[in-house]
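In structure tokens below, several structures.
Just so it is clear, none of the values below were taken in a lab; they were calculated from the coordinates. The structure presented is a predicted model; accordingly, all values stated were derived computationally and were not measured. Cβ atoms are built from the backbone, for glycine too; each structure is taken alone.
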Structure 1
Amino acid sequence: MHRIRVDRDSRATIVSAQGELDAYAAPDLIAAFDDTVSDRRLVADLAAVSFMDSTALGLVVRGVREHGERGGIARVVLPGGTARRIFEITTLDRVLPVSPSRAEALAELAREP
């Protein structure tokens, strides 16, 4: 089971996911990232993700990449755990802008012009 939310505040738009992210969750992930098209700052918070397959991983990567291509800035929240491990195995933690907590991600985005 999974849950994906999109929340906005003055600092950023936050796509937060929890539970198992797999092909079944794909439509919800796509919809969440599509909902951020007009937003400048994005946080993809994966702190509460217990499982992530390659489909979900690809969608997160695509969502963050496309956000940057539109001129936005993003951070992916990956504390220690399952989601972080898959990013480390694929070395995506070295390619994507990763933060260990939501608070740190928001602070990093606040320092961006």
Structure 2
Amino acid sequence: MTLTLYLLACHAAGDFVLQTDRMAEQKFDDLAICLLHCAVYTAVFLPVVVAVGWSVVRTAAFATIVFAIHAAIDSRRWNDAVPIWSDQALHVIALALAVAVSGVVAA
């Protein structure tokens, strides 16, 4: 349960606190900005997964999955048609998938 709360806190920090106005405004039209946001977002999780003792392989798998799925969600051009709660639900589901899949990859 504690890991879940830490991951949700990381998500909030990476997707809201550390996302600049420029990133939020331009990530749908500028791939470089989207990838920068996703890199910052992903980096926020690394101290937590290292602290819980994940292996290098699992940490790398998790980070790759988080980055890729976040980029896919945030690069969509139809964002204005999707309510913020749907966007955030997709991100939380993506985190759960990343945790599950990274555990399988590292096993």
Among 1, 2, structure where semi-axes √(5λ) of the Cα gyration tensor in Å as derived comes to 24, 13, 13: 2
Of the structures 1, 2, the one that -11500 was derived from, the read-out being helix-only ellipticity at 222 nm (-39500 (n - 2.57) for each DSSP H run of 4 or more, over all residues; to 500): 1
Test item: distance in nm of label points 7 Å out along Cα→Cβ at positions 6 and 62 calculated as 0.7, pick one of 1, 2: 2
Structure (1, 2) behind the derived value 25 of relative contact order in percent (Cα under 8 Å, 6 or more apart): 1
